[in-house]
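A.B. asks: Next up: some structures, all given as structure tokens.
What follows draws every value from the coordinates through simple rules; no lab data is involved. No experiment lies behind these values; they were computed from the predicted model shown.
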Structure I
Amino acid sequence: MKYVSTRGKAPILNFEETMLTGLARDGGLYVPQSIPKFSADDILKMSDLSYEEIAFKVISPFVGDCFSEDELGKIINNAYYNFGHQERAPLVELESNHFLLELFHGPTLAFKDFAMQLIGQFFQVALDRKKSRVTIVGATSGDTGSAAIEAFRGLDAVDVFILYPDGRVSDVQRRQMTTPSEKNVHAIAINGHFDDCQARLKDMFNDFEFRDGVNLAGVNSINWARVLAQVVYYFSSAVKLGAPNKKISFSVPTGNFGDIFAGFIAKKMGLSIDRLVIATNQNDILHRCLNSGLYKTDKVLPSISPSMDIQVSSNFERALFYATGCNGSEVASLMEQLKNTGQFDISGSTLEMLRENFDSGRASEDETHSEIAYNYQKHSELLCPHSAVGVHTARKKRKSGIPMITLATAHPAKFPIAVKNATSVFPELPSRMADLFDLDERITNVENNLQSIQAIVNERI
């Protein structure tokens, strides 16, 4: 399996090279040159498999010969052995034909664990084999950072620097990043919002002298391996509800578009998905774009669902690549317009293709609060605010007779204040992290400035 850039001018790489490279050198994102297809019979046979076995089936074609079957099996098993539920991603029926896919049983209580624990194992095997070292820099709106630090803490071959927007993540999210004591992990608080963190990350990748000097690697969802890991739970959940003999729809709380893009890949692989519903909070650029055809950035508004407080959704570029018929030049032009003007227009067949695959909806702050309250009162189900956005949108977009799965992306205890304000219930952290607020924090505050951030990285590796 080979990988190409969405902008069409970067070297073609294999899976391992793609994983270790992160952002393509032309500024684009890597995607597979071709997408493997499963038959209906292939998918039907998954219904009797464990999560790890499904992961092996889904991931293997994308890896090619970069990892042996034995290596891949061990990588997958090591990634998920410490999850808090034997099904890894269990389904819970919220109401008739509407299900929650619980993606918060990993070590940091968020869906990012599915990807980050896997990519951590991939990195470890690849770097041990190469006898080399990398510097990982990531940007987070909350969950990616803690998942990355948890996956890479203490590894000799990796230094990890996570950029997060100061004051715009929950206390639990911040402490999960700032309390690990291992010397190879660093939490960097940036004066700004998530888009600023993401922009500085891309600036570092585009500074080739710095990039090559520190052997820079990325674990944001710009990294294809992150997206690939998330494809698995679309298959594992859909077959439980009757796929491929039934069509299934998904409502996906999303900011950076990585999680829902994984669903798009699953659909292209043959999974019987009816609709993929983009669920956004008040920072609803994706919803506005799908409805109007205009992708126009606006001010980022702080919300009770901070992981979705994003205006520049990086993985939307991957969706545009397929919507344009894999036209790298057109994608590059749109991204240049975005960089220079803060907007671009989508029309014709490109917009039609996006609408064929995606629906969208939004939830205001009041609607999110009300959704949390309603589900607790009606179903005794505590939802984190991001999951509540997904459930709210799912209610609007459900079709009669088609099962709807809403991705429950984080444990409610990661956002205790928002949940308590809606329900009067303070969600407790699991016992394994009950001491989180007793641990000392290590935080480095840095201005939103590329040179200052690079200086910190160079100083500490």
Structure II
Amino acid sequence: MNPVVIIPTFHTGRRHRPGSNAVATYDHATPLNEPGDLGRCLESLEKVQDLGLVVVLVSAEAAIARQAEEKVRAIAEAHPQLNVMVVGQDVLALIRQRMEQLNVGKLDFEIGLSGYGATRNVGLVVASALGFDAAVFIDDDEVIDDPRFLHEAMYGLGKLTRKGIPILAKTGYYINDQGSYLSKWEDVWYNRFWQQGAAFNQWITTAMKGPRLSRSNHVCGGCLAVHKEAFRRLAFDPWISRGEDLDYMLNLRMYGSDIWFDNKWKLRHLPPESASEGDRFRQDIFRWIYEYRKLEYSRALIDLQQVKAESLEPYPGPFLEPGLARRIALTALLRSFARDDKKAYRRAAKAARKEAQVFAERNCAKYFSFQYTWPELIAWVEGDQMLARALVNSALVAHDAPMVAAPQGARMAPGADAMAAAPQPAAAQRPMPVAPRGAGIDPGATTEIRLNLSDFED
């Protein structure tokens, strides 16, 4: 297999802003005047075996978008051992131009560099256009210690289980700064109605004792591998405020597939301290209420599999049950008495009572309409030589690292002549990294995979 590594990055002109836009508010946006953690992440990638292309997605407010891209490009240039493609607003404009030529509809919100889900969708479009077999998502605040990280990522991917179930997406797990995979959960009085960390710890403790690959109830978006057969079919949800990774698992289940947990695949997650715990919890309120409404809406769609909270025990089922809004609002209120970030928690409690519910009701149906368009878009984009060439010419950081030619069968889709006429940087006339050094990673023997499936599961 030839996986591409995709790193979403998020930038802001200020150290902290609460953000009225639920979708475009991020946990750890990097201030423009600070170096951030991307350089550390790229340095750790230098020792990864069989690493091919690394795509860095640059999400930033419009006022600083160009500066953020220049900053990211400078960081990438400091790592000449890597083949890095930097995708900012100018490259996004080329993608949208191509989508317009292919007449797949206007999807500026759904595929864009604003919001977690839309940004990841840009990465999937790039992976498809360049012909990669798999997309491996990591975050810029992570460190990879295992030189065989990509080999572990590909283990089992694209294979069939003993029962003939395809493994089309998988997640590993995070090691925190204390060397543990457990959540730093505090069992204190103000968390009485929201035992999220405890529930997660219960789930992962069991999963770590099981076989290497098992069906997962959780997803680490910074340690996520998606086979092309999955991302051909399914996009990320651009309307969810955070937790787009877990949401992707739920979407896969609704559309008849799943995500698997690999208890041998890991990396270190070293995020900076949150500027505001209360604002992050506010994002969680939008997230869980939206997720609940979305699952409720999906049950009215006859062509989808029903996903019920009881099938997601011990995590995240309890956070998708009736009474969710009351519990999460009460938790925010209790934390406003006990935690330092009192004003932000009060804002969060207020959002749970009205704002988050209005957002969920207004948007919970939109993802399913988007999904009708996504497979058609990917079918047009996949192997499109003109888009691939435009991406390389505009986004690839200039290094002398070896590249190989474009894959056989790359096609010219309608409107290709218009794309070819677009101005391109002079330094970009180089072979496309469509089949990079990572080509040929063996996903592992199917016979080695033993899954903890119940007898009634098929």
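A.B. asks: Using helix-only ellipticity at 222 nm (-39500 (n - 2.57) for each DSSP H run of 4 or more, over all residues; to 500) as the calculated read-out, with -11500 as its value, let me know the right label among I, II.
C.D. replies: So the calculation was done on II.
A.B. asks: Another one. Which structure, out of I, II, was relative contact order in percent (Cα under 8 Å, 6 or more apart) derived from, given a value of 19?
C.D. replies: The correct label is I.
A.B. asks: Using the calculated result 33, 25, 22 for semi-axes √(5λ) of the Cα gyration tensor in Å, pick out the matching structure from I, II.
C.D. replies: Traced to structure II.
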